[in-house]
1. Could you figure out which one of I, II the value -4500 for helix-only ellipticity at 222 nm (-39500 (n - 2.57) for each DSSP H run of 4 or more, over all residues; to 500) was computed from?
2. Which structure, out of I, II, was mean count of other Cβ atoms within 10 Å over residues 61-68 derived from, given a value of 11.9?
3. Could you figure out which one of I, II the value 4.5 for distance in nm of label points 7 Å out along Cα→Cβ at positions 29 and 213 was computed from?
Structure I
Amino acid sequence: MSQLTANLAPAEMSPEAREFVELLQLELAQRELELPSYPNVAVQLQQLLADDDVSTERVVRVVSAEPVLATRVVRLASSVALNPRGTRVTDLRNAVARLGFNALRAAAASFAMTQLRLAERYAAISEPLIRLWNDNVSMAAAACVVARRCQRVSPDTALFAGLVSGVGRICLLARSVDSPYLAAHPEVLQEITSDWHAEVAKVLLTNWGVADDVIDAVYGHQSSRAGARCVFALTDVLAVAAVLSQEAIEADLRIELLQSRHAAQRLGLQPADCVTLMSESQDERALLRSVLAS
């Protein structure tokens, strides 16, 4: 943890930043943290999907209460990304039946992010919100491609884990709109985010009823405090996807970085695989952005 937030309220921290961090720590400790403006229907769907025995009828009932979400679910079920055979899906019941729970969770997260971006209260941070969400979509696409290649985890699970891997950063950015000081000092917000986003994501995903393996993977590849227990296939998939999705880095450097990663080695990825994965992840990203990007 950085010098800025290494202690609860260090003397060098501004009163405004101190207040922001102290409130954050309190909500984390009490597990009461929420993503600002997260729609109730998205919360209900996430919690409903935590029950492996939930019926299709119950899921359809919840999704159909929000037409925008229902439309997004049907689009996702019909997309080439999750429907390679191109079978047309036109009704919600068939869409829900075709999609796995993690793909439905992805649809709910995508819907919630769109609602957050469109909220008037967050107009000032609309552009950085879009950038963060598009980063998540890129991460999801790369994770899905890696999972298909390695066949260690479900591609749908990897897609969802990648999609919510940045939810902590999004939450902290949204919370910052209430702090004029952080708006005027983005470098302070950036450092706070660096220190706390993994913890925030862990609590949010826990509150949504997300499976432990996804929570551990998201936390494990982002936090130095995760420990050895988080070294497993999904964590490794996210670690590799994090490198693949860094479009600002030259392709040759990304391949070099991948080859040096223990995660890539544990997944059995060879240099030729890394080249192929980069190309496939770009194609997958374009497909997913058409149905998921805000």
Structure II
Amino acid sequence: MRPHSRAVAVEATTEAKVYCGPSEVTVCIEQQWFRAPGFSFDRLFRQSEPLAWLRARLRKTRKVRISRSLNPPLEGQEVWAAGVTYYRSREARMQESEREADVYERVYRAERPELFFKATPHRVVGHGGKVRIRGDSRWNVPEAELALAVNREGRIFGYTIGNDMSSRSIEGENPLYLPQAKIYDGSCALGPCLLVSERVLPSSTQIALRIMRRKREAFRGITQLSRMKRTPAELVEYLFRESSFPNGCYLLTGTGIVPESDFTLASGDEVQITIAPIGCLRNRVS
């Protein structure tokens, strides 16, 4: 068997983008493309040093054309989420739930963060997939979020983009309805890739949300990580306090972009979420 070449730069790189295509996983490092024989997301998330494990398996290949539709970058990982981590989210939750508004004020100021289960893998779609809105909800929005990739030891080793689809009319009726407002088939999107990185994303990192409707812009918003009340490390520490994740997990970190109350998603809308170091996650509403 002929040995495969490996670029010297790969050994010293501090980050890699992992794309889960329809038929195989490919990796991009400094505009060089690789395949990773024997790769699985479960194995990656179980490593103490995920990037080093990934680098050891890379085999150089020709430039890869990324598919318009990608699988989400996960296998057996649970997806969890944090709520009311931005002041804008606090405002929106108080607006949608007038009778229980103080609940969101209290959790925003509390030491303990709001953490909730978001999705099992089969409820998650990837880049180019279709997200869903509930048929029994009249007010629905996407939530553009940074998603943390956390290994089995509770260490953040990477990032992806998350869309936490939310039924605001249901949660607004009663905060105890949050599981119904947040957890359903097609309620979460992750992608377009997993950025495995040894570097912490700077607080100046921007998250942008754009919603297109019939080829026209229906909404645009932007925020940045510096507006988060809690740090990613703090959220992960609370999540792992009394829970184990043998295959690691993803943790959505909350949203700082919430459309006004007169906006709701419609079938056919395209949701575009951009975080520059990672890429742009695009999904249509079914």
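1. The structure behind it is II.
2. Structure II accounts for this read-out.
3. II
Any read-out appearing in this document is the output of simple, stated calculations on the displayed coordinates, not a laboratory observation. Every value quoted in this text rests on a predicted model; they were computed, and no experiment measured them. Cβ atoms are built from the backbone, for glycine too; each structure is taken alone.
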